[in-house]
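Following this line, the structures themselves.
A short reminder: the numbers here are calculations on the coordinates, not readings from a lab. Quick caveat, the model's predicted, so the values are computed rather than measured. Cβ atoms are built from the backbone, for glycine too; each structure is taken alone.
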Structure I
Amino acid sequence: MTVRKCAECGDEVRGRADKRFCGDYCRNVANNKLNRDSSGLMRNINNRLRKNWRILDELNPSGKFTSTRNKLLSKGFDFTLFTSIYTTKKGAIYYFVYDQGYLSMEDDKFLIVKRDT
């Protein structure tokens, strides 16, 4: 009978025939390595997207709010990062960061909305 080796540490694996790791620790370490952001660029973008979302969420507790460009910028909002774009039938363009979106209006004002999920 062949001795199976743990895919993470190389120790002997005992148990089911399809078991790949010697224990929970090695399984968790291997899965964390597999699932972590593969590059610093992705990690930085994800962090900046989370920051944008937190800013919109903080300003918009009721689901609909109007703010100014300066207020968003002063909190560190980055207008170049969003997760999706929604165009209404009338042609209005909403930029969304996950479920929080914003619409550019006149006089550097923005309508902030929360999408129902």
Structure II
Amino acid sequence: MPSEPTKSLETFPNPYPQRDYEVAFEIPEFTCLCPKTGQPDFATLRIRYTPDELCVELKALKMYIWSFRNEGHFHEAVTNRILDDLVSACRPRRMNIEGDFFVRGGIHTIVRVEYSS
């Protein structure tokens, strides 16, 4: 049976919590819907974080990102929502997310959000 999208984010114990190191993800296939027109929006998400006690599990992240596909979101709102949800799930030392959205109406939008403990 195929996997289903979910808003649930799983974590696992950081194997080196005593050390600062950075984890970076690039997600070139993020999609959601324009809340005004219902047209699809496409973006590359770039997530960088320094874990504390927990790390984000990749399959769970993939299913979480997929869950936005049929939902309407403004670029600013969805980028901030993803940051809030990831920070809530893994409580990193630092995290930043860049939503690099494809051109819509002749405008290319990049939204950058960050968190530090």
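Thinking only about mean count of other Cβ atoms within 10 Å over residues 44-51, which of I, II has the largest value? Looking at the calculated values, the largest one is II. When distance in nm of label points 7 Å out along Cα→Cβ at positions 52 and 108 is calculated for each of structures I, II, structure II comes out greatest.
Consider the structures I, II: one of them gives 1.8 for distance in nm of label points 7 Å out along Cα→Cβ at positions 28 and 68 as calculated from the coordinates. Say which. Answer by label: II.
P(r) over Cα pairs in 10 Å bins from 0, in percent was computed and gave 14, 45, 30, 10, 1; which structure, I, II, did it come from? This value belongs to structure II.
As an exercise: distance in nm of label points 7 Å out along Cα→Cβ at positions 4 and 36, calculated from one structure in I, II, equals 3.4. Which structure is it? The correct label is II.
In terms of relative contact order in percent (Cα under 8 Å, 6 or more apart), the structure with the greatest value among I, II is II. Work out the source of 0.75 here, i.e. which of I, II gives that when FRET efficiency 1/(1 + (r/R0)^6) of positions 20 and 76 (r between Cβ atoms, R0 = 35 Å, to 0.05) is computed. Corresponding structure: II. Work out which structure the value -10000 belongs to, where helix-only ellipticity at 222 nm (-39500 (n - 2.57) for each DSSP H run of 4 or more, over all residues; to 500) was derived from one of I, II. Computed on structure I. Can you tell which of I, II yields 5.2 when distance in nm of label points 7 Å out along Cα→Cβ at positions 12 and 84 is derived from it? It traces back to I.
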